[in-house]
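Have a look at these structures, which come just after this line.
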Structure 1
């Protein structure tokens, strides 16, 4: 056997491993710049995860944002890429993360992530906001509610870290999310300045993946269905 053949094979293998994408250092592409906006940086309650947002500006209003979760030296992209920065809230145990993603003027979607094998990953196949709207339109009292035209927004109510005790709730820790849905119509009576859905609330169970409407929300939800501002 050639004395140099074995070292040569090991060298080739080493070079292959170094070049392997699976082993390459994770992180955003070099043309994405970490924002210096402190309001777009978030840290989990246990301090282990930091959310970093990176922007790429190609000019002519072509702006792209990527979100990365940093845990020590490991970085994981929280997809999808979007055209705006986002807000985030963790549950108190730092295992669940909700992304409050602006999609346009007065409009917002929600995405849900969960820690899987030490890194955050999407917890639902569709955006959490899509699931919430489907639940809204599937209920007996709302299934005939006219489709909204603009400012369509799904909002995560504050209180995830302390199980909404600030809202007077007595729920288990790290179990529920409270989502508020709103939007407006293009057409409405002349004596009405705005009309639509004014903050209809539901609850999402992180354990079962199901929605419900606690009885304590009923009165406010009935008013939300009739929301309008008169001139």
Structure 2
């Protein structure tokens, strides 16, 4: 499958009843050899869906993507390879990853997304991301997935010189969105760009003090 065929599959022909296909393809496209293992894929599904469940990757999406001629199983029986990966340029891989992320976000923003009784976004986690490229700033946000996955998404963006790391991830709370919005409002004086979710590092400790309890290491692993 060449670049244009895969782009068309992701954008138009990939039927989604869950997050599995775009997440698994994103893992392969973001790897050095187009290969991912069942263990890596299962862990990624858990990160997106915010649970500790071990997923049957072989049945789905493995068989589905194999059936569409997108991936193939390796001889070890526990890994898969993206067909045509070696022919994709770096820019093509970045574009395909963006397509996967877009399909994933559309799915997460649909009927499956948790909402409060008032219809507003609510349940999730509040996180803080930092990057060596912006030592005087940090990013605060809300997510329905795990912060590590969100950091990876943000780091894929154009114009991001160095990847973001998770500085803080809260436990899942019912009013995560509201907490994020309150912080952005209350610390507007430390927000260089009102259209961005970045705050000056001088208020980092004050912001952390406003967040829900930090997720435990056991849950993160």
Structure 3
């Protein structure tokens, strides 16, 4: 990792430490009140040059949640030209109370600052992926791992869930080839606005899904029979 990148990471963590700690404690309390189990979720991820490491996150799913559905969803996104919509964008039974909000705002990823301090990640870089996703990659797609993985990146501020898998790969490769201090600073400043757009998109999708569900329920109901009044002439 270049010296300037390491220095930037440590500086950002030190400058934001008071706020980060307060927010982290609040998130931990939300998780403990809404779900049984550990606050921190640990998962093996693939990072720089294909190296494996333990990635930390705030737990947003129920303990023991299945991963088969996510594997299938990931495979479909890789093979198609569909936008990179998250599996929990509308509704996911695996998510704990308030978990969707934590995921949409990126607050679930705050513990990854520990990975940054350990040198396994950076503030800016391609997102680390899980092992089964890495195994689905073609060789040229693995070039996205030529950069140290990060919490935010060029893909995240360039549309993220509105982009396709191949667009994500190309953006990550572009970052790995052009990484510099000015680019990292620009990506950092664009991250919060990008998160706001992401939250609005998710809110709109859920609202549309709810309206569609209501319309479907109305359409499936049998038509009501209006009794007719018969006048008897005698």
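At a glance:
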{"quantity": "Origin of the value 5.5, where distance in nm of label points 7 Å out along Cα→Cβ at positions 30 and 198 was derived from one of 1, 2, 3", "calculated": "1"}
{"quantity": "Rg and Dmax of the Cα atoms in Å, for residues 102-149 alone from the coordinates reads 13.4, 40; which among 1, 2, 3", "calculated": "2"}
{"quantity": "Read-out helix-only ellipticity at 222 nm (-39500 (n - 2.57) for each DSSP H run of 4 or more, over all residues; to 500), computed value -10500, structure in 1, 2, 3", "calculated": "2"}
{"quantity": "Identity of the structure behind 178 (criterion: volume of the Cα convex hull per residue in Å³, calculated), options 1, 2, 3", "calculated": "3"}
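Bear in mind that the values in this text are calculations on the coordinates, not laboratory data. Computed from a predicted structure; not experimentally measured. Cβ atoms are built from the backbone, for glycine too; each structure is taken alone.
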